[in-house]
Structure I
């Protein structure tokens, strides 16, 4: 049960946590926190672009 749960929901949960961290860091911090916010918010975008070009729908 646990192994199946993590296989199915592991990556979406990780991306959600990264997104929440990026939003909070960008809103509450300055300097290095802005950079960490940008980096953590760009990970889901990078993965979307990577998978789009790997398996394009045509």
Structure II
């Protein structure tokens, strides 16, 4: 597991919490930021997964 995978998962968790807080308070802006964080985390984790696969294949 590399740093991009770990950071990606952390962003996903942060985004989920922020999104839930936005839903609970009715704050659409916070909810949208949470969704964006989750998406960014997924992208970063996928990037880390690809890096790991390349490293393993060499």
Structure III
């Protein structure tokens, strides 16, 4: 799993960190990082998809 975290972009890691460890909402993250809300949503979705693939690979 750690290697998968290293594969996603720094911006995606930052978005996930703020969402899951700091408990910020996506609009809050967008304001904090000065990014469009759609970009934050895309970063979240792509990063979570990558994590799900890593879990699937680990289970099989």
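Structural remarks
- Origin of the derived value 5, 24, 21, 16, 12, 9, 6, 4, 2, 1 (P(r) over Cα pairs in 5 Å bins from 0, in percent; candidates I, II, III): II
- Looking across I, II, III, the calculation of helix-only ellipticity at 222 nm (-39500 (n - 2.57) for each DSSP H run of 4 or more, over all residues; to 500) that yields -30500 traces back to I.
FYI, it's all coordinate maths here, none of it is from the lab. Because the structure is a prediction, the values reported are computed rather than measured.
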